[in-house]
Structure formats: C-alpha cells, structure tokens
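**Student:** The data blocks that follow each hold one structure.
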Structure 1
Amino acid sequence: MHANTRQAFSKVPEVTLIFWIIKVAATTLGETGGDAVSMSLNLGYLIGTGIFAVIFFAAVILQMYAKKFQPFLYWTTIIATTTLGTTLADFADRSLGIGYPGGTALLLTLLLTSLWVWHRTLGSVSINTVSTPQAELFYWITIMFSQTLGTALGDWAADSMGLGYAGGALVFGSLLALIAVAYYRTTISRTTLFWAAFILTRPLGAVVGDMLDKPVDHGGLALSRFTASGVILAFIVACILVFPQRAAKEQH
C-alpha cells in the first residue's frame, strides 16, 4: 500500500517558482490555443469544447496510469485543462446566453462543490495528499473547473467591468502578489493560498492571451493566435528542459 502511494504521488510536481511561471504560460496558451480552434478555424465553441474534452480525458487517463511523475505528460494535461476551460467557458457565457456573471457563478459553484466533495471524501484537498487514484481524480476535476472559472472571470473583468486586457492583467497580477506576501508573512492555510493562486493564474493568462491576439482597436496586439500559441509552447518546453522539476513530497 505504501509503495503504491509513493508511486501515485510521484506524479505530482513540487510547487516552486518555476511551477507558477509554467502555469501562467500554460493558461495563456490555453486562451490563445482555445481561441485559435474555436475562432480562427471557425469551428465554434461547442465543437472546440468537444475536441479539447477528448484530449483532456485522454491526457488524464495517461497521467493516472503513469508510473511516476513525468513533466511533459503533467504539463500536457494542464494545458489540456486550460484549452478546454477556454472553449467551455466561452460556450457557457456566450452560446448558452447566461453571460459572464452567470457563467462565473455557475463555475464557482462547480469548483466549490468539487473541493467540498473532495474534502468530505478524503479529509483534505492539499496537493501534498494526492497519493491515490481517487485523490488524483478529484485533483484533475478540480483543476478543470478552476481553469474554466478563471477564463470566465478574466473575460468578465476585461470586458464587462471595463478593465481592458492590460488593466485585468494588472489586477490579477496584483492579487497574486498579495497571495505571495500572505504566503511568506502570514499563517493562512497553505492549501487555501495554493488554490487561490491556482485559480487566479487562469484569469491572468486569459487576459494576457487576449491582449496578444485581439484587434488593436479592442486593446490587443493583433498577433496571430497560432504564432502566439507556438511561441508560448516553445517557452513552456524550454522551461521544462532547462529547469528540471521534482515530484512533490508526501505530507505526513
């Protein structure tokens, strides 16, 4: 039992500065990549969601069957959650007509429900306790909901609240900085701070991604979604190769 626990847990990376750098890049890639498929290829949000859902489920299955932590597989799965989150949030907000407030409220409810069920079932939602297939499944479901919520929240802030892409990036970047200060200067639960930061990196990536590829008259830089996605992906690969990541340590 102990050996299986170690084997499963070794697939979760240690949370370090490079983890957060890659996470922000992955969320930005999720925005540009998701928009490239649903908008640039004119496939629409529903078909785009279907395509990324297949990739997401395949990646999660491979991740859960992996024998140890594999950085490229792990981050592929994270990117799959961000691209799925982009098209799914856009489908809920726009195609279903519930708007950004409705979409954000729905996704927040799903996220909190996932965390609550996870905690009720296993007693903790700390990533340092992800040591069984059941915990890992909760982990990926929660991440998928958090990525989708972050997309809706980023779009709501940039568009409906009138912050714009640069303003949204400043707001979410500042909130992340406050969480970092709280991590080093307060005794607030590290698990709470982790999930708060994890959620906020997604709207940051959403507004940065939109700023890269949206038209200039909408506050963007009008870059090609495919070019931007390629550059960001190359950056992520370089980070994984240059900065080796270790598996996280189990919490006793």
Structure 2
Amino acid sequence: MSDPAASTSSHPPPARPDVDVIWHDLEYGSYAADLPFWRALAARRGSPILELGAGTGRVTLDLARRGHRVVAVDQDPRLLGELQRRAGDLEVETVVADARAFSLETRFALGLVPMQMVQLLGGAAGRAAMFACVARHLTPGGTLAIAISADLERWRADDGGGAPLPDSCERDGTIYFSQPTAVYSEREGHVLERRRETVSPAGLRTVEQDRIRLDHVLAPQLEQEGLACCLTPAGRATIPATPDYASSQVVIFSA
C-alpha cells in the first residue's frame, strides 16, 4: 500500500502476462467459494459497485458479466492492466490507488473488500483510513461488506494431514508451481508462507519463498472500527472452507 494517489487508469493490453499477474492468478484466481455471496449481495444492492483490492478481476469480472457496473481499485497497475484487458467492453473502470487514501467522483451502492484484503492494511490505523475513505464514497443506505479470515490455522504442514496440494500452470513453456508451506501466528498477525518454483523450457529451475502477513482482527473489533466512521454493523455471513482455502467471515455495514 505505497501510493496514496488515485488515478483512473487507461492500460494498453500487455503483449504477454506479467510474472506477478501469473502468480496472482495462480494463487488466488481459482478461488470461487465466495462468488455466490457477492453475486447475491450485488443483486440486492445494485450498481455502481466498488471493489477494493481487485487484483486481476476475480470478483470484478464475475459481477460485471452479470450486468453490474464496477469500479476496481488496486495499488498494482500491472494487475489492473490485466483486469482491464480481460474486461473488454464490460462496464468496468480501474483505479490505481491505495485502499486507505483514494478519492473518486462516483458514489456507490455497494462496497466490497474480499479475500482478507482488509488484513493487509497495517493494523487498526490502516483499517480506520480505509473505513473513512469508503464511508465518504457510499450512497445513503449503501452497503459495505468485508471478508476476514476465520480459521487460518486449520491446517499445518506437521499436523498429519499435510498442506494443500501445490497450484501449477504453464505459460509460454514455463511451468509455475506455488506450494503453501506454513501458517503461523506472530504477535500482531498470521503469516502465510509459500514456496514458488518455476521450470523454464530449457529446464532451468528457480525456487523462492513468498511470505504474507495478515493482521489479527475479529468481527466485533471490525464492527467497532466501522462504527467509529459512522458505518452501522448490519450482519455477518460465513464463506465455508474449501480443500485449499480457509473459511471467511463477512462483516456487513450500512451507511
């Protein structure tokens, strides 16, 4: 979350996917357990819809294909460039911005923060800044829905059940593997570790470790933080676990 300046983006289609796009798609793109929930919420609340942490468009494109107008915010222009390319003629706008510091002219009936993105904001201060931004952008009576992790420690590599199987794909002859290897707690968050491996067409192998830290936050705490920004808690929902992904709790607010 480095660039607080928001800008509406016009992205030329890339000639080939960026490696960060490949890893993002490989590690997050196949997740679909939450899509029915976002679809149902969008059907009730309508457009326009704001998505924070949109990445390459897993949720944005799913909703846009169902006739919704979506504004997708992410700090990574490479991911948004791929999202815009995939969107084609769909009613999608991409905005390169920090979720904690953005200003748009549009006001939204629905704001979405899927896939634990709110736990990447650097603690309570970062979440407060995000809440304040979103609150300014919701229409009266608008809805904000935020997904948080519910059971990140449901598997461990040494618990006898083993870690999830690696994800893999092939792009231009290079094979990509991503293997979750550990989940553990630190003082202020959970840490997720993966081993990323590539094998080139010539057989050259590379291995690197990827480490993501998610802030500890529970639904009651999130609800109190939303209230501080004049957003009223309006219920919770659970996204069930899958063989590869932990379950999520969605905390809902009304403006």
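**Student:** Matching task: 1.7 is the computed value of distance in nm of label points 7 Å out along Cα→Cβ at positions 36 and 76. Pick the structure from 1, 2.
**Tutor:** Among 1, 2, the structure yielding 1.7 for distance in nm of label points 7 Å out along Cα→Cβ at positions 36 and 76 is 1.
**Student:** Supply the structure label, taken from 1, 2, corresponding to relative contact order in percent (Cα under 8 Å, 6 or more apart) with the calculated value 31. Provide the component values of the computation, followed by the final result.
**Tutor:** Numbers: 1: 31; 2: 18.
The read-out comes from structure 1.
**Student:** Something else now. Of the structures labelled 1, 2, which one yields -6500 when helix-only ellipticity at 222 nm (-39500 (n - 2.57) for each DSSP H run of 4 or more, over all residues; to 500) is computed from its coordinates? Write out the running numbers ahead of the final one.
**Tutor:** Details: 1: -24500; 2: -6500.
Computed on structure 2.
**Student:** Follow-up. In terms of FRET efficiency 1/(1 + (r/R0)^6) of positions 140 and 204 (r between Cβ atoms, R0 = 30 Å, to 0.05), which of structures 1, 2 is highest? Mind dumping the intermediate values first?
**Tutor:** Numbers: 1: 0.90; 2: 0.00.
Max of FRET efficiency 1/(1 + (r/R0)^6) of positions 140 and 204 (r between Cβ atoms, R0 = 30 Å, to 0.05): 1.
**Student:** If you work out distance in nm of label points 7 Å out along Cα→Cβ at positions 68 and 100 for 1, 2, which one comes out largest? Don't skip to the end; give the middle numbers.
**Tutor:** On the way: 1: 4.6; 2: 2.6.
Ranking 1, 2 on distance in nm of label points 7 Å out along Cα→Cβ at positions 68 and 100, first place is 1.
**Student:** Quick check on the output: 1.00 is FRET efficiency 1/(1 + (r/R0)^6) of positions 124 and 148 (r between Cβ atoms, R0 = 25 Å, to 0.05), derived from one of 1, 2. Which one produced it? If you can, show how the numbers build up before the last one.
**Tutor:** Numbers: 1: 0.60; 2: 1.00.
Label of the source structure: 2.
**Student:** Next up: Looking at structures 1, 2, which one was distance in nm of label points 7 Å out along Cα→Cβ at positions 52 and 132 calculated from, given that it came out as 1.3? Intermediate values should be presented prior to the final figure.
**Tutor:** Working: 1: 3.2; 2: 1.3.
Label of the source structure: 2.
Readers should treat all values here as calculations from the given coordinates under stated rules, not as data from a laboratory. All values reported here derive from a predicted model rather than from experimental measurement. Cβ atoms are built from the backbone, for glycine too; each structure is taken alone.
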